[in-house]
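Engineer: Each structure below appears as C-alpha cells.
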Structure I
Amino acid sequence: MENGSVVTSFILKAYTELEDHRYLYFTGFLLLIILLLFTNTVLITVIYIERGLHEPMYFFMCNLAVNGIYGSISLLPSILRYLMSHTYEISLTACLLQIFCIHTHAAVEFCILAVMGYDRYVATCRPLHYHQSMSHRKVWTLIALSWIYPNIIFGLYFILTVQRTFCETIIEKLHCMNFSLVKLSCLQISIQSIVGFVVTVFLLVPHLFMILFSYAQIFRICLSASKESQTKAIQTCTPHLLAVINYVVGLLFEFIQDRFNMSHVPHKARIFMSLYFLIIPPLFNPVIYGIRIQAIRVQIFKLFSPRKRT
C-alpha cells in the first residue's frame, strides 16, 4: 500500500560530504564547466567554419561535442547552486527533469560513438566506397537517429517513473538518477526493474555490437595490410577508441555504484564515480580529438594564432 504521506521533494545527501570545503569544490566545478564549455565550443566552431572539415567523421565529432554541452548544463549548474546553498532539497519536478536530461545525454553519447565506430569501419575497410556509403543524406540520417532513437526508448520507460509516488526522501548522490529515485517508490519496483533491464538492452547492446563488429573488421584488415596502412588506421581509430573506453569506464562506475553495496568505499570516491561519465568524457573528448587529429589541431592553432597585418 502507498504511504499516506507522499513525497514531492528529496534531499541530495552527498552534498553534506562537501560542506567543509564547499568554496574549494565550487571553484573546482566552476572551472570544470568553463573548461568543458570552452573546449567543446572550440571544437564545434572549428568544424563549422572550416569547410575542409565538412566530412562525416567531423560532423559526428561535432554532435558528440553538442551532446557533451547538453549533458554538462544538465548537471553542473545545479551542483554549483547546491554547493552555495545550505539546503540540499530538490523538487520532484526538477529531479525528473534532471533524470531525463542526464539519461538521454548518456544514451545519445553511446549511440553517437557507435555511429562513429561504423564510420571508422567504412573508412578503413571500404575506403574506395567511403563517400558512397557515407553520403550526406546517410550521415544526417545517422545523426538524427542518434538523437531520436535514445530519446524515444528512454522516454517510453521514463513514463513509468513519472507515474510513481514516493515515500522516502534521501538520495545518496549529488544529482538525481532514475534507479536512485525509483528505489524511493512507495510500491514494489520489480516490474520496473525488468522493464529497465529491457530498455538498457535496447540502448546498449545494438551500439556495443556495432562498435565491436566495426573494430573486429578493422583489426582483421590491419593484420593483412602494409605497415603504412596499419599506421594510418591506428592514427584515425585511436581517438575514437580512447573515447569509447573512457565512456565505458564511466558507465561501469555508475552501474557498480547503483547495483552493489558501496558502503566500504569512501564517500568522495563514490561521488567521483557517480560523476565520471557525466564530466570526464565530455571534457576529454574534444581534447583527445584536438590533439590526435592533425586536421583539427591545425585549425585550432590557426583560430587562436594572431593574425598577421598586411
Structure II
Amino acid sequence: MASWLRVLASRTGSAAPRIRSARQIHGAGEEVRLNRLQGAHQGVAEVVMNRPAARNALGTTFVNQMSSVVEGLRHDDQLRVVLFKSELQGVFCAGADLKERAQMDPSEVELFVHGLRALMSEIAQLPMPTIAAIDGYALGGGLELALACDIRTAAFSAKLGLIETSRGLLPGAGGTQRLPRTIGLSQAKELIFTGRQIDGQQAAGLGLVNKAVAQNDAGDAAYQEALLLASEILPQAPVAVRMAKRALTGGSQVDLATGLAIEGMCYAQVIPTLDRLEGMAAFMEKRPPRFSGR
C-alpha cells in the first residue's frame, strides 16, 4: 500500500480505503457484484455495476462495494481475466454522484476523492488483465475507472469524456495521469481543458479504446467484444500473462534501462514454471499447450 494510502487509512481509522460521510446514511443494496463465468469462459470474472437510480454514479456505497469486490480479486490465482461492465443499457458509469457530493463539506470531499483515487489504483494494480466494456456513457470518474483497466472496448454510440472542468473541477481519480499516458499529452490536454465528450469511434481513433464496434440490439456490443478479447487471453499461460502485465505496467513508468531490468526480473519468474516446460513440450509435439498456471 502506498504511503499516502497509509496516511488516508490513519485518517479514517481503518486499514482499508473505505469512504464514509457523517452526513449520509446509505442503503446496503447491491450496486456492484461479481459474476464468475463458467464453461468456455471459465477463468473470467465480471465486475457488474448496477445502480439504475443514479446511472452507476460513484457514491459512497457504490465505491465501497467496488473496493470490496476488487480487494477480493487481488489474490485469486484462478482468475485469468476480469471484465468491468454495466447492467444498465446505455450507461457504463456517469461519474461522481454530484448530489451526494453537494452535501459534503470540503474535508469530506477531499477524503472521498482520496478514496476514489485509491480504488482506481487498486483496479490498475490487479495482477490479471482487466477489460472495461463501455456500452454507453463513461464520463468523469466513469472514464477514470475505464482508464484504470488494461484494455477498453466501446460501442460506436458510447460517450466518453473527462468533463470535470465543466463542473468547476479537474479529474481527481487518476484522469490527469492515465489519460496522457494512454493517448499522449497534447490530446489529453485538449480533452480535459474542453471537457469534450467523444463517441466510441473517435475514442478508438485516439487510442483511448482498443476496439470500437457498432452497437447491437441488446445494447451490449462492447461487452461481447470484451468477451472475445478475454477468449484470446484465456488459452495463454497465466503466469506469463501476469508477469507480462507487471513488466509492461512497471516499465512504462520508468526509463528504458530500469524498464529492461523490470522485464528481466519478470522473465526470471516464468523460467521455473511448469507452464514454460509445457509450452516447450507442446511446441515440440505440435499440439495445443495445456497450461496449469504453475
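Engineer: Any idea which of I, II comes out highest on relative contact order in percent (Cα under 8 Å, 6 or more apart)?
Structural biologist: I
Engineer: Given a computed value of -14000 for helix-only ellipticity at 222 nm (-39500 (n - 2.57) for each DSSP H run of 4 or more, over all residues; to 500), which structure among I, II does it belong to?
Structural biologist: II
Engineer: Identify the structure, out of I, II, from whose coordinates mean count of other Cβ atoms within 10 Å over residues 50-57 was calculated to give 18.6.
Structural biologist: II
Engineer: Let me ask you something else. Which one of I, II has log10 I(q)/I(0) by the Debye sum over Cα atoms at q = 0.08, 0.11, 0.15 Å⁻¹, as calculated from the coordinates, equal to -0.36, -0.68, -1.23?
Structural biologist: Derived from II, not from the others.
Engineer: To continue, here is another question. Comparing distance in nm of label points 7 Å out along Cα→Cβ at positions 186 and 274 across I, II, which is largest?
Structural biologist: When distance in nm of label points 7 Å out along Cα→Cβ at positions 186 and 274 is computed for each of I, II, structure II gives the biggest number.
Values in this text are rule-based calculations from the coordinates and carry no lab data. Please read all numbers here as calculations on a predicted model, not as lab measurements. Cβ atoms are built from the backbone, for glycine too; each structure is taken alone.
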